[in-house]
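> Input: structures, listed below.
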Structure P
Amino acid sequence: MQTVQQMDLPKAVVADFRVGHIISVTGSKVTATLVSTGSDAESARRLNKAVQIGSLVKMPTQGSVAFGIVSTLSTGNPSPSPEFGEQWVVEIDLFGEFIVPDEPGPEAEASYDLLRGVSQYPGLDEDVYAISAEELKQIFRRPRASNVRIGTLHQDSDLPAYLVTDDLLGKHFAILGTTGSGKSCALATVLHAILGAHPFAHMVLLDPHNEYCRSFDGLAEVVTPENLQLPYWLLNYEEMVEVLCSRDEISRSAEAFILKDAIQTAKRSAVEKEDDNRYVSVDTPVPYPLSALLHNIEAAMGQLQKAEQAKPYLRLRSRLENLRADRRYAFMFSGLSVRDTLPDILSRIIRVPVDGKPLTIFDLSGVPSEIVDVVVSLLCRTLFDFAVWSERDQAVPILLICEEAHRYIPQDGGRGFEPTRRVISRIAKEGRKYGLSLGLVSQRPSELSETILSQCSTLFALRMGNQKDQDFVRRALPESAEGMLNSLPSLRNQQAVVVGEGVVLPMRIRFDDLPEAKRPHSETASFAHQWQEERGLDDFVGRTVNRWRRQIR
């Protein structure tokens, strides 16, 4: 059998430190026994350092060198005492290879490119070699494609970790981790890195807890219900039904039937040109006065022959009048005059022109909880429709980031708002064709839709202690990286395992430090500090009640 010494390999891929030899090869795994260290303590220390969990190793094949990640360490035949000899076993996940050129030249001596996947497998009894510091530097060197730095490698804190921008954004990404693992800071680090390199980006961030305004102060257009109008006529039929109709199925069905005719009549009446009427459906975003909708409902009610049939009409009318009077819904149902503000709304949301603020943050914390799903559905659908109908040569790529994504795309199809789930699913499946990218952030990975998450080609996995979450992430991974995933429960804050198209190779990283001013406002309240002193009589409770009643944050 041809060994590494017999092969004409470039010096760059031959290491002088052999750590073991292969005893088993499967489709994606290699099992090897470690070499005996004898009584030399320094050799034992060097061996242990070379084959830690997550370490990279290499193995020669016929015409290539295969690379893998150490995933498991064990003792093959335990003995009562080391003097009797033990077999140390290491499992290795294969991830890539270097094809040896037929005639190695000076350029092969200096550097080499790794290819994802393995086409030629190492044989039994072949040697396993440790990766040198220089080789590690070559493997994780700065990509040739557009890229940004987000942190450093776990194996060597002096080596930077890079993301490939187009592959990260063009094929969607997800940031997953348990509460307190640093998801918000991880997202802020990634976005700041991208915005630093791309000042004319177009990003939209759905922020349910008002965490990110401080982090992107000066770089973001912060949108709240107080400073933006999302007029009711932008809602499609399903969203209007969710807002206006009763919850019980029988009443809802009757009211929805009435509402459909009333909306369509109001929209067609609002169109000035008769020829345009044929293009108007119940879902077309055509401005129409709310008074016209009320008039159509009352007119239809006036044609009834029995008074008891008027109940669904009365419920719809009452609901509309209540929404118009409720200050919390002013961003959607206020205003007597109706004009076509859709171009202005879209320009502000997607930042055209950017005007120094490439990010739009939607602060959803002030949106009434009963319609927050409708607002998210409206925003996501509007962005998708805009991307679909944009001229291809004039369209601008847009990144949509959904914080608390499990609220909108739950694994259980019976939960959540179905239109929201449907539009995010369409963005995940079709968005890349229209330049609309998706970023998902969640602390409950196992509650996410597995179908939608599988469309994310890059995953940032932060600390996870829940076995159900770990198993879910493992199934959703775009490539094998079991050894790294096994370390998820022991990851520290600021650490993550990153796999997929957005990185050259699977890697465990530590995110760069964020300055205090750029950190999201997501810290846990300090009970120990706040409970050390008496709360004074400074009308704190009274002010809170006043803000509560007036809906002022």
Structure Q
Amino acid sequence: MSEQVDGKTVIGVDFGSDSARAILVDAGTGGILASSTCPYARWAKGYASASSEARFRQHPLDHQEALRTILHGVLDGFARRETVAGIGVDATASTPCLTDASGTPLALLPEFADDPDAMFVLWKDHTAEEEARLIVAAANAASARYCRHSADTYSPENCWGKVWHILRTDPAVAEKAAGVVESCDWLTSLLAGGPILRSRCAAAYKQMWSPAWDGFPPSLFFASLGGTRLAAIRDALAGCRFAPASARAGTLSAAWTDELGLGADVAVGVGNIDAHSGAVGAGCNAGTAAFILGTSACVMYAVSPEVVGERMVPGVFGQVPDGIVDGLEGIEMGQSAFGDAYAWTSRLVAKSAAELDGLASSLSLDGAIPVATDWFNGRRSPFQDASATAAIKGLSLGTDAVRLHYAVVEATAFGIRAIIEHLERNGIRAERHVAIGGIPRKSPFVMQMLSDVTGKTFEVCATGDACALGAAMHAAVAAGLYGSVAEAQAKMCAPSCATYRPRPGHGHDDRYETYKSMGGLA
């Protein structure tokens, strides 16, 4: 260990769908010294959201309050605060919020305090399906193919459809809106204060930013869609500077250093997408794929540019050079509902997912178990279709809650298999498959199902805070403790705590063919 790293600590901050967490990490070993979690108070009560309308909004006050709580949570009682060298942040994406000219989220203004359109629009919000379709049509008609980094499609989960939808449907918000900010960038600005470098990862994967067209598509493109208001939001964002998560966005503000008792030179890293941060924390690199399995599922591969050459892989959710680890092509795929699907079953039958897992694990696979698809919130990969809905085939009077849960878990595994097979058909393979998140550590049933259905061996990352650990690694690079993310991974990645291997004769292959035929993937 170099003298530069010896004794230093960093903080990783991870803002997920339901809660925020922070970890205090030994920068030399990756050991977690303290952790703190805070649920979003308003979100937990269903405030400003309506699942029946696919509308999911979070108040910026939830983010502010959680950030303060978790930072105090990891530092209170820590006697060596002078060792803290950096703080890194990740958050769900695309989770944008319209702002005024000063960059303040509109929901923090008194006149918009209770307006859902003035709040952060959570990644899984699908209210912009129509706008997303119009963006795809216009982008693919352009000579530059502005959606080519997302396989010539654009999800309603991404930024511009959400912004345009609000501008079209909420005149008061549209009149006041002067800019837009991703959650990870706003949190970074809260820590550093003043103008910051913004997330190149969020811009490239969610906002159609690319060096191929010198940043964002031109103002005329946005004006042709949403008129001068949408073009003005684009121009405000284009005036920002973008950098990778391992870059230094700034230093911790004086207000925070005073409140937390930290030094004035604490580096604040550029914000990042939570799944991409989790991929780094899981050790995603050439040969190792990361599976972030939580509310949704994100499947992350980092491959040599020679593997893909100049081609854009069809059916991916995102493909960006340097998108996960510098020097490698970052490929993102996933499922819009993973743990959310289990939560649906749990609510439906009023039993916990853990209880259902235990009962389902003893079932023998037979014709009494229905076959399901996993598109409870649309299909993300392969071949994005936000309008797709889940289906269940083979229901009978003998179908009970346990068999229904079995079918839903199997469906999510089928979705992962479809993703892996699609990538392999396109020459993209991984030697290791590492799973992170709460589900891999808590549900042997889900993980064994995943291994059996895909025929792959899955390792489970020992830490439940892999996203925050990735943010801490980025903080260590931003603070100058390591020269690259790969160097930080070599020292700070957590080991595996469990391994699941496929069992012979599992009997899922024929059911997988049924799954594909139900969704037009056959």
Structure R
Amino acid sequence: MSSLNNLSSWKDLNNHSKKILEQSLNDMFKKDKNRFNKFSIQIKDLLLDYSKNHIDDKTMKLFSQLLDDINLKEKINDLFNGEKINTSENRSVLHFLLRGSFNSKTKDIYEKKVKKGLEKLKSFSTKFQNGETKGFSGKKIKNIINIGIGGSDLGPKMVCEALKYYSNRDINNYFISNVDPSNLSEVLLNVNAEESIFIVSSKSFGTIETLKNASFCKKWFYNKSKNNDHVNKHFYAVTANTERAKEFGIKEKNIFPIWDWVGGRYSLWSSVGLPIILKIGFDNFEMLLKGANEIDNHFKEEPFESNIPVVLACLGVLYNNFHNCETYAIFPYDDYLKYFPKYLQQADMESNGKNISKDSSEIKYNTGPIIWGDVGTNGQHSFFQLIHQGTKNIPCDFIGFVNSNNEKEELHEILLSNLVGQTMALMKGKNILEVEKELGDENNYHNYNIIKSSKIFKGNKPSNTFLFNKLTPYNLGRLIAIYEHKIFVQGCIWNINSFDQWGVELGKILSDEVYDKLCKNDRSQIDNSSRGQLDFIEKFRQ
């Protein structure tokens, strides 16, 4: 593929986007009364409004040309046909199979592996819900402790919290991910060994943080139960490396499969989702899968101009590459989605934080943005000040639900009003005439000019708005899959491999070397700064 910088569609987008910035979003709406209908997509009870962006008809046509130039349709077909698009690891990328999105080329893998894996999860879930799964003393299990890191932690943790409304309140989910002993200690303080099971989630069963935490939990459990048979009864594994899990001491019947074509950050749909299943039940988990399946089909079949993940990807590229916006903010207006921005941080930044193209050349344009965010309305009273009046332009996605799972008087109307009001304020701003009218007679103020200047909002800030009927397992599945496919499309545009993560490896290797030097009090072949840090640690380490 020719470098993006050499494509005429890319150059045209660059030139046209600068012209669009000369216009205000307010003026665009005044000139085009049909703007909302033109730049919004509705699928049943799901709305994406992207009309508050610096785009016009020509922008979207130029993006359509760009997508043709990079052969996006062919790349989507390669994904769903199981081609080995993860080129650095020579792997297919098939996480969509986990939610039943297969075709004639991938059906065999679904039938022989995925379906069998789902049946094992369902069988265990049924026994768990029926109370057949008991602790060594005969008590019901009520604590699920997940030991994993990265995708083996963030996905299940995010979904368990997001779907708490649908959960069994007698079940407590705990997550041990950080190798910091405080994480592990605080979890173990809250659980009784007789009523707890541990799920060790690691595809390779070689992740150091996970294995160290799992080993400590195993020793802790043995000290409580005094019987290795009891230990085996309370430990489960999700892994592609069955032999290592068995060596650790986990019975084969307690091992659930995952495959090398499932990336960690795309694994919540797999056996990695076991904590989700035990919390919300298998039927609700199936609805999560079905929601994602709907978006898979939408992504495969819908024309680019009405394809939600494709449109979102193009808008992200617009701000990242042509408007020099380094960050992208996610604001869910539902407290259950408090972990969703953090989940997307990994999904997006680990996928598209790359500076080498698929043809091994160094990239000369921006790739993945910095993803951040928080739940509304909390953010409005902290960092929204910077978004409204700061010097940085930050595109935002607002995510809301028309109906709450917990209706209380008029609280949800106030929440929704804040969501819509913030997108209006970002776009509209407040000019000097409006401020003067609001303040009235300047004689009423000692520092009138300072106040007047401080109350001016430039506006013209972009945003997208998602509205769903309600936060359900099905709609959560749709939401996650939309962002998964958006990330894929952006990777295609930037010509990078979105499915490897070599950038995390060097730190792991050097950490092992430092640990060895710390234990042996060895300071050889190490830089001055690191030596000074180790000397300080050695001096005060108890």
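Computed from the coordinates by the stated procedures, all read-outs in this text should not be read as laboratory data. Note that the coordinates shown come from a computational prediction; the quantities given were computed from them, not determined experimentally. Cβ atoms are built from the backbone, for glycine too; each structure is taken alone.
> Which structure, out of P, Q, R, was mean count of other Cβ atoms within 10 Å over residues 179-186 calculated from, if the result is 13.2?
For mean count of other Cβ atoms within 10 Å over residues 179-186, the value 13.2 is produced by structure R.
> Taking -9500 as the value of helix-only ellipticity at 222 nm (-39500 (n - 2.57) for each DSSP H run of 4 or more, over all residues; to 500) derived from one of the structures shown (P, Q, R), identify that structure.
Source structure for this number: P.
> A further question on this structure: On percent of Cα pairs over 18 Å apart, for residues 251-322 alone, which of the structures labelled P, Q, R is highest?
The maximum falls on structure R.
> So, one more: A value of 35.8 was derived for mean projected area of the Cα convex hull in nm²; which structure in P, Q, R was it taken from?
P
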